[in-house]
Structure I
Amino acid sequence: MTERTPQAVLWDFLRGAFTTKALAVVVDLGIPQALADGPRPAEELAREAGVDGDALHRVLRALASDSVFVEAEPGVFAHTEASKRLLGNGWPEFAHLFGGVFYRSAADLDEAVRTGAPPFTKAFGTDFWSWLAEHPGERTIFDGAMGGERGTGAERLAALEWQDGETVVDVGGGNGSLLVELLARRPGLRGIVLDLPETVRDDDALGPEIEFVEGSFFERVPGGDAYVLSGIIHDWDDEAATTILRTIARSARSGARVLATETVIQPGNEPDGAKWLDLLMLTLAGGRERTEPQWRALLEGAGLEPVSIEDGLVQARCP
């Protein structure tokens, strides 16, 4: 593979805001779905979406230059393997968020660097979680993003040792899709999803072995044998994260496992998406991605015993 020139590296950074926004624009216009049955002219797509044909063509042409869609013939666009992902499994929701509320939050990264505090509250007049509660449409999209492509996380959890009859509590589990995937692989388990009342969900889809419990993980969690936190702890600073983990430790059965499907930032300069996600956490909610020593200190500070700290899965045990 040809190594990129220094100029190309910098150019990719300079244009990054446009790639993010362009992806959100086409998703919000429904272009991926409009191309699901095959190639179509940009002018036709624009008429259906009620937008300017020339402008949409230019956006699609730019995306196609990086293999998101392809210009099959002049002015006619079709899907690539990359753009097909925008048809579901959380990808369109993520595209909307990164080009919308996340985008506006990231624009104030300079403020976060100056103060060390998340600039979201100053810009939006409230914290991110309260903002979501006040915007149910965005909350629905957020829950859809968090529930997308849960198969990988469920596979990793299912590969652990389990006993039939164990109760698994998905703390902040959203629409419950992770537990649905886990119990499909481990049918002897029982599941409980804990999340806020406004969480968008289909209770019938959870099935008879999964119960949804309304509540805040800062106050109490149901009793269980294992607690799953899928992308939860990174949303919070150390003080709040410690409170969540201590809440679990108080409610858990003796020896219960805590299983956090989270990133662990690796040392060195290899490409690491977690280091960029860390900046989103900094600007959005004051959370962070953590290194192995930071995870260990967090778990021990909450009274938990670290068992294994690997990228993608952090395991601990309650006293």
Structure II
Amino acid sequence: MRVLPFLLCCTSLLAADQQFFELKNFQLTSGATIPSCRIGYRTFGALNAARDNAVAFPTWFSGKSEGLEQFFGPDKLVDTTRYYGIAIDALANGVSCSPSNTPGLPQVTIADMVQAEHRLLTEGLGLKSVYAVVGISMGGMQTFEWIARYPNFMRKAVPIIGSPKLTAADMLLWQAELSAIEAAEQCHCDPRTAMLAVEAMHNYALRTPDYWATAPEGADWSKLRQQLRTNAAHSMDPLDYAAQLRAMMAQDVAANAGGSMTRAAASVRAKTLVVVSVQDHMVNPTPALSFAQAAKASVLKLTGNCGHGATGCESPKMTSAVRAFLAQ
């Protein structure tokens, strides 16, 4: 249910229920138009009288806004005693309009996700700007798109283990996962039959080889294999999974800047903290670091052996740095 803008200043709940905003005649970057496309979101904390303390937080790959609740609270990444947090369900995540709930949905891009989020914030919630945009993984990719596409809409931005454009190393992983799903479809099998292979590939790249060789959960292969089977059985709808894979693979922040990443970085106006995991085997940190240098952004490097999972392993370090940056 949509919350009317004039009621937002009165909201004081730490966490709200799932809400939706309907985008009418939503035009994608491909030129295709979706007559009706809903976008999900949840809110945390309260919008202040000046309406300038909102923090937008789009979901990661295959994530839902419910999963972002862990980052909102008085002592969390986004301090809800100071900020009005808005967790947004990215397109194709199974909550917002997706192949699984919107028949005939055209392929969407990261840019489409951001444009839908912009319409939610401006039309649905009546905001002229936000204090910050924060995102993790694919949410970080959306954050890079946000600061280049809407440079004056936020004061601060924190893309975390995301990328303005994927490297060949990233593409190899995502193509392997996508090919497994497409192969199941092509042989007229249930696409879910591919998800065990997808889950295994994904988990291998989520951490570093050193992590899997030494971590307790990697010591007993039979238990780990059963966990993979359990995860595969409850995984995201394969059609939605594939749609978000394709969106990430097509990610290129420079597309809106004449193909120049340097020009895209130069357009950034928000104070930006780029967080990378040095040993990330899922989203290579090199493009993010290069973009940070070109945009004169601050950088936080997570250096442990958890790879893309560093936001969990090094949560205290990341949380402290992001809270301090937002509070500056």
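A value of 25.9 for mean count of other Cβ atoms within 10 Å over residues 56-63, calculated from one of I, II, originates in structure II. Supply the structure label, taken from I, II, corresponding to Rg and Dmax of the Cα atoms in Å, for residues 96-247 alone with the calculated value 18.0, 53. Derived from the structure labelled II.
With relative contact order in percent (Cα under 8 Å, 6 or more apart) coming out at 13, pick the structure among I, II it was computed from. Value 13 for relative contact order in percent (Cα under 8 Å, 6 or more apart) corresponds to I out of I, II.
Among the shown structures I, II, from which was the value -13000 of helix-only ellipticity at 222 nm (-39500 (n - 2.57) for each DSSP H run of 4 or more, over all residues; to 500) calculated? Among I, II, the structure yielding -13000 for helix-only ellipticity at 222 nm (-39500 (n - 2.57) for each DSSP H run of 4 or more, over all residues; to 500) is I.
Taking percent of Cα pairs over 14 Å apart, for residues 64-119 alone as the criterion, the top structure among I, II is I, with the largest value.
Of the structures labelled I, II, which one yields 12.9 when Kirkwood radius over Cα pairs in Å, for residues 176-239 alone is computed from its coordinates? Value 12.9 for Kirkwood radius over Cα pairs in Å, for residues 176-239 alone corresponds to I out of I, II. Looking across I, II, the calculation of mean count of other Cβ atoms within 10 Å over residues 136-143 that yields 16.8 traces back to I. When FRET efficiency 1/(1 + (r/R0)^6) of positions 200 and 256 (r between Cβ atoms, R0 = 25 Å, to 0.05) is computed across structures I, II, the figure 0.10 traces back to II.
Match the computed value 65, 47, 45 of Cα extents along the principal axes in Å to one of the structures I, II, and report its label. Checking each candidate, the match is I. When distance in nm of label points 7 Å out along Cα→Cβ at positions 232 and 296 is computed across structures I, II, the figure 5.1 traces back to II.
Bear in mind that the values in this text are calculations on the coordinates, not laboratory data. Here the structure is a predicted model, which is why all the values come from computation and not from measurement. Cβ atoms are built from the backbone, for glycine too; each structure is taken alone.
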